[in-house]
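These are the structures in question, set out in turn.
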Structure 1
Amino acid sequence: MQHQTLIIAGMHRSGTSLITNWLNRCGLQIGENLAAGNNGNIDGHFEDVEFLKLHEEILNNNSLHISGLVDAKKIELSPYQLAKLQGIINIKQQLYEQWAWKDPRTCLFLDTYGRLLPEAKYLVIMRDYQAVISSLINREFAHIDKKYMGRNCLQRMLWKHWRRSRREEKFYAEHAETYLKVWINYNEEILKTLKKLPADDYLVVNYRLLLEKDTEVIDFLKNKWKFNLNYFNFGLVYKSNLMSAARDIERFIQTKTLLVKAQYLQMRLSHYVRLG
């Protein structure tokens, strides 16, 4: 049986859930059991729970946060975890001629997947660091906002008109640099993988322009990589009101060499973008 496997890779808050949802509507198998939605992604994360839970287990065993929002370079898999990963892949290959999965944590294990799935294709979703970090911080700050907005009328008014903006500024200052390090880590792993792959084995896209170029992505997957898909209008799953606006996060970064590194990395990755 000829297998076609697609690894959907991208940093958290880069639009990977949106694009995976869309590809599922186009007929791509993305997993039997998918992670439910929450306040961060109300339509769902579209993450295959088998991969997600194993990634979380590996991170936990390395004393890292299971969210995967880490800048660790060396993450060890035990022989048992490697065997479990191989087992998941083997079952997928037996069940499906074509399949894919998405979990941003995948970026932390791209070397391992490269060995286990040497014939896989890679759909990489790019989003700039300003937008990603803004989205991550906005998602976390929304929990604080919800708590205060649930209080009595006077406290809500004080929060909304006087305290919220100051607290938000402080929150950005406390978290922006940490998340920038995570963005750098993920995208360094992506760039390292792209350098090793033949040009025919990856497609790097900017999710913002899929409203204009969704047919080109489907044509590429169908004609170049031979996935059996049916076109579904990307505009029917895209919800602009769920896309948070990017803030200028650079003023919150104390270590300016991190900004230089992120800008350079973003420039390098942009050379691989074919759509967007």
Structure 2
Amino acid sequence: MPDTPPPAQRDDRPEEARRARLSRTFDEDAELYDRARPGYPPELYDDLAELAGVGPGTRVLEVGCGTGQATVPLAGRGCRITAVEAGAQMAALARRNLAGYPAADVVTARFEDWPLPQEPYDAVVSATAFHWIDLAVRMAKAADALRPAGALAVVRTQHVNGGTEEFFVEVQRCYERFDPATTPGLRPPAAVDIVGSDHAQEVARSGRFGPAVFRRHERDLTYTTSEYLEVLRTYSGHRALADEARAGLLECVAGLIDGRYGGRITKRYLIELAVSRRR
């Protein structure tokens, strides 16, 4: 079951309303999100420095900072950051995590509604959050926030084939049993089959940016049963299930990991960075 909604190819208002509802689930347990969600590999920040010019003194606007998984490393590299986060609890945790970085400011607001300051930014960065921003707003407002030739850097994370592959085949039976919206026989895609074309097309349609340049990293993370259940509890689709269905699903997943995989599984992630320059 994916954590993110399918990429939108057009401005569909009912779909945008659904996105907004799902996005609010993260703020329900910010402490769990902060504890369970993985951060990003160091190579990603090297890519941001190379492709987006993000480094000491760079003025960065971060869209959807969550609890600061990307904000803290960026602040540690000397960036001057304004981080905009819609969830009040998430924003409060981000401020706590950034307490040692006076050049990082966290604003509690929806990016769509937040008034842009007069001084433009060198880079707009959004890590696993840009897809939650209203499709009708996000590209134009990101461009408006940037200086000429400033960089829009969008990070997307996806579960791909690899790791404990047989577990992710077998676990679909749990999803098909407890979530009727599950596509039968769903499998994680191969990393080579994910080409980022939907984002590249959105960038091109906006007319505000040059072509997107991509960098990608794969990594395997190993979880115990309890650790993996914590990760699942942070996913919007899981949180949106009815309580009884969610409890049944998590019990089914736990039984499979403990009974067939010795209480430990490995999940493979694809981290994709796309950088576009404002025209």
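Please treat every number below as a calculation from the coordinates, not as lab data. Keep in mind that what you see is a predicted model, and the values were worked out from it rather than measured. Cβ atoms are built from the backbone, for glycine too; each structure is taken alone.
The table below gives the values:
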quantity: Of the structures 1, 2, the one that 23 was derived from, the read-out being relative contact order in percent (Cα under 8 Å, 6 or more apart); calculated: 2
quantity: Per mean count of other Cβ atoms within 10 Å over residues 76-83, the highest-valued of structures 1, 2; calculated: 2
quantity: Source structure (of 1, 2) for mean count of other Cβ atoms within 10 Å over residues 84-91, computed value 22.4; calculated: 2
quantity: At a computed -15500 (helix-only ellipticity at 222 nm (-39500 (n - 2.57) for each DSSP H run of 4 or more, over all residues; to 500)), which of 1, 2; calculated: 1
quantity: If distance in nm of label points 7 Å out along Cα→Cβ at positions 36 and 164 is computed and equals 1.6, the structure in 1, 2; calculated: 2
